[in-house]
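Please find the structures below.
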Structure P
Amino acid sequence: MDVENFVKLAMVVSIFVLPALAITTRFALKPIVDAILRLKEGGVLPGASSAGAQEIPLLVAEVRQLRDEVAQLQQSVGQLQEVERFHRSLEAPAPPRALSAPES
C-alpha cells in the first residue's frame, strides 16, 4: 500500500466514517447516560449529592402533621355529629303517652 492510497483512505475515514460513527455512538449512549444521571439525582447511586435525600425528613414531618390534622378533623366531625343528634332529639316531638286503663 503506497502513501497516496493511505492518504485517500485516511481522508475517506475522517470525512465519512468518523462522523457517522460519532453520531451513532451519541444516539446509542444518550439514553444510558440520561438513566445514570437520573439515578444519581434520585440518590440510588452512591457519590451523588441528592436533593431528594435531604427532603425526606421534611416530607416525613409534613406527613405526620397532615395525619394529626386529619385525626383532629375526624374528632371534630364526630363531635358535631353528636351535637346534631342531640339537637334533633330535642326538636323531635315527644311521643304521646298512652292512657292506661284504670285498674279495677
Structure Q
Amino acid sequence: MGLCCRAGKLVSGSFLCENAIRSGKACLVIVSSEASKGTMDQFSKLCLNYNTEMITAGSKADLGGAIGKGSRTVAAVTDRVFGDMLVKAMMENNPVRGWSVNGENKGV
C-alpha cells in the first residue's frame, strides 16, 4: 500500500474516497475493521452502486501505518493493477486474519 501511495494511486479519508468512488476512479476501497457501522454501511452501499470492490481489513492504525500516515478509516486505490496486487497479497499472506472482500469473509 505504501508503494501505491507513493505512486499517487491511493487516496485516503472519507471525503476523497467517496469522490473517487463516485467519479469512477476507485477500483478498490479498503475500510478499517474498526470503522463505525454508519461508515461501513455508507461505503458498502457506494461500492455496490458503483460496482467497486471493497475490502474490510485491519485497524485504523494499521491502515494509516501502511500508507505512512496517521490513523485512517478508509482508503481507495485508483489503479487496477495495484488493486489486484493488494487483493492477491491479502489472499496469500493473511489467511488467518479476519478480512473480507465485498462482505464475503476471507479469513478464518
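Any read-out appearing in this document is the output of simple, stated calculations on the displayed coordinates, not a laboratory observation. Just so we're clear, the structure is a prediction, and the values are computed from it rather than from any experiment. Cβ atoms are built from the backbone, for glycine too; each structure is taken alone.
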Computing mean projected area of the Cα convex hull in nm² for each of P, Q, the value 19.0 comes from structure P
Name the one structure among P, Q that distance in nm of label points 7 Å out along Cα→Cβ at positions 11 and 27 of 2.8 was derived from. P
Tell me which structure, out of P, Q, gives 2.3 once distance in nm of label points 7 Å out along Cα→Cβ at positions 67 and 91 is calculated. Q
Kindly point out which one of P, Q the value -13000 was derived from, the read-out being helix-only ellipticity at 222 nm (-39500 (n - 2.57) for each DSSP H run of 4 or more, over all residues; to 500). Q
